[in-house]
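Chemist: Below you'll find a set of structures to go through.
Coordinate-derived values only; no laboratory data. It should be emphasised that the depicted structure is a prediction, and the values quoted were computed from it without experimental measurement. Cβ atoms are built from the backbone, for glycine too; each structure is taken alone.
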Structure P
Amino acid sequence: MTKTNEGLVAYCKSKLTLPTIYMLGGFGRKLTQANIDRRINQLRCPHTIQNLKTIQAGLGKYCFDCVGLIKGYLWEEKSGIVHYNIPKGSDQNVKMMYSACPQKGPLACMPDLVGLLVFTENLGHVGVYIGKDAAGKRHYIEATPAWNRWGVTQSNDEFRKWAFWGKYSYITYIEPKKEPIQSEIKVGDLVLVSGVGRGTSLGTGGSTANLKSRRMKVIKFLPKAPYSVGCSINLKAVVGETGSKYITAYFKPTSIRKG
């Protein structure tokens with residue numbers, strides 16, 4: 001069964017609705033006393049020993065650590081039934097996961113594609129990018145003891161400083177369909193705005209709800225950008241690159257019409 005980025009996000013979101021507990025070595029099975037005893041007596045895990053009381057309070061909950069949240073998606077047959085290391089070689093720590101990403105880079109250059117893995121600067125922690133909210137704020141799901149959450153939780157850039165992103169090799173990434181440019185609209189046309197634009201073609205910057213129903217001039221197209229049509233309220237503005245300074249806002253093609 002193919003494991004996709006959208007499936008990973010759906011899996012992570014489903015764990016937000018379940019009782020979870022953070023313990024090193026967890027990957028989605030229910031926590032038992034035998035699990036805890038092994039961490040303490042055989043592995044001599046300092047983190048488990050130091051936080052024994054908190055972890056024991058999670059007996060019976062679904063147990064994860066940060067990498068276990070991703071491995072759980074790869075290995076889970078159904079909730080709580082999780083096979084180990086299938087596909088073989090997928091039992092990886094954070095650094096191994098980062099190394100296994102064929103495409104990666106600094107967070108500032110992260111594409112807006114859900115299911116990307118995100119990493120801290122020291123490659124000691126990993127999470128999953130789940131998309132932006134209406135205000136353009138990025139959100140993530142991670143398994144962590146931080147902020148006294150002790151389980152699977154949702155966070156954003158205000159909670160956690162991520163440094164890198166990566167497309168994980170065990171995940172098939174499905175790119176969102178690009179909205180086609182409306183062929184009847186061309187540079188220089190006058191259009192009526194029916195939706196909300198943004199201050200930049202990437203969808204960042206302030207929203208432009210105040211421009212709804214406004215007549216504007218198409219200055220240029222950026223076909224690969226999320227908000228690909230640059231428009232100006234100056235109906236006499238020059239078009240093309242030289243007219244870029246006159247662009248008031250960028251819109252999706254579905255947010256404008258000829259008029």
Structure Q
Amino acid sequence: MNYRIILLTVIVALLTACGNQPQSSQSEIETPVSVQELKKSSISKLINTTGTALATYSVDLNAEMSGFYNLQANPSTGKPYKLGDVVKKGQLIIRLEDKEYENGIALESRKLSLEIAEQEQSKQKALYEKGGVTLSEMRNTEVRVTNARYDLENATLNLEKMSVRAPFDGVIVSLPHYTPQSRVSQGSQMVGLMAYSRMYMDINLPESAIEYVQSNQPVYITHYTLLQDTLSGVISELSPAISTETRTFKGKILIDNK
């Protein structure tokens with residue numbers, strides 16, 4: 001009899017506990033939540049590489065002829081050109097002088113020869129229209145005009161070899177010293193120019209990056225000693241070939257340095 005009473009008590013207790021469960025559920029405190037809609041967005045991937053930034057335009061100009069050295073004045077400062085001066089395309093930087101060479105070119109004489117040939121051509125053309133000369137005679141004057149024009153152009157080109165001009169807008173980065181009016185030989189280095197408002201960098205990228213690196217992607221360039229000075233650029237060229245030795249592929253970056 002005692003055994004049955006104990007068993008009944010346990011069952012009732014369990015049923016009572018189960019019956020009280022909804023009451024505890026009703027007393028729970030609700031917690032406010034916020035909902036945000038998920039959207040697709042790009043995930044950036046960082047790739048580090050190293051390289052040397054080079055000027056897009058860079059040139060060392062040498063003397064095409066021998067002559068006496070004459071460094072010109074910078075029109076912006078009124079003083080002789082020096083390192084760091086900004087030059088415009090076509091500006092005369094150095095003039096080599098050699099009167100004997102210039103006289104041998106005979107530029108004025110060739111101008112006069114062209115003028116005489118053109119006058120003779122006009123005269124022969126008028127006579128041909130009146131039947132005074134043959135077609136062959138008139139065409140001969142055309143040949144003489146053409147030859148005279150070529151002679152003048154060649155003389156002008158030879159004379160221009162005495163002038164060292166800037167082939168593009170840039171900055172003087174090298175300027176060897178020569179004593180004024182000293183004679184320099186043909187092939188001597190005259191001046192070095194560089195235009196670095198736009199620069200480029202040849203790079204090597206790991207094979208694993210070939211799937212997601214594309215042309216026109218933005219890049220950021222930081223000098224290892226000037227971490228706060230960051231330039232922006234874009235990937236301009238990519239090679240599809242992977243080196244069998246380094247397992248990398250080549251690329252080129254254009255850098256805006258303005």
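Chemist: Distance in nm of label points 7 Å out along Cα→Cβ at positions 139 and 171 was computed and gave 5.9; which structure, P, Q, did it come from?
Modeler: Q
Chemist: The value 16 for relative contact order in percent (Cα under 8 Å, 6 or more apart) was derived from one model only; which of P, Q is it?
Modeler: Details: P: 16; Q: 24.
Answer for the origin of the read-out: P.
Chemist: Consider the structures P, Q: one of them gives 2.9 for distance in nm of label points 7 Å out along Cα→Cβ at positions 51 and 115 as calculated from the coordinates. Say which.
Modeler: On the way: P: 2.9; Q: 5.7.
Clearly, the read-out refers to P.
Chemist: Given that helix-only ellipticity at 222 nm (-39500 (n - 2.57) for each DSSP H run of 4 or more, over all residues; to 500), derived from a single structure, equals -4000, which label among P, Q identifies that structure?
Modeler: Working through the options, I get structure P.
Chemist: Suppose you compute volume of the Cα convex hull per residue in Å³ for every structure in P, Q: which one lands on 428?
Modeler: Q
Chemist: Let me ask another. If you rank structures P, Q by volume of the Cα convex hull per residue in Å³, for residues 195-242 alone, which sits at the top with the largest value? The partial results should precede the final answer.
Modeler: Working: P: 74; Q: 108.
Sorting by volume of the Cα convex hull per residue in Å³, for residues 195-242 alone in descending order puts Q first.
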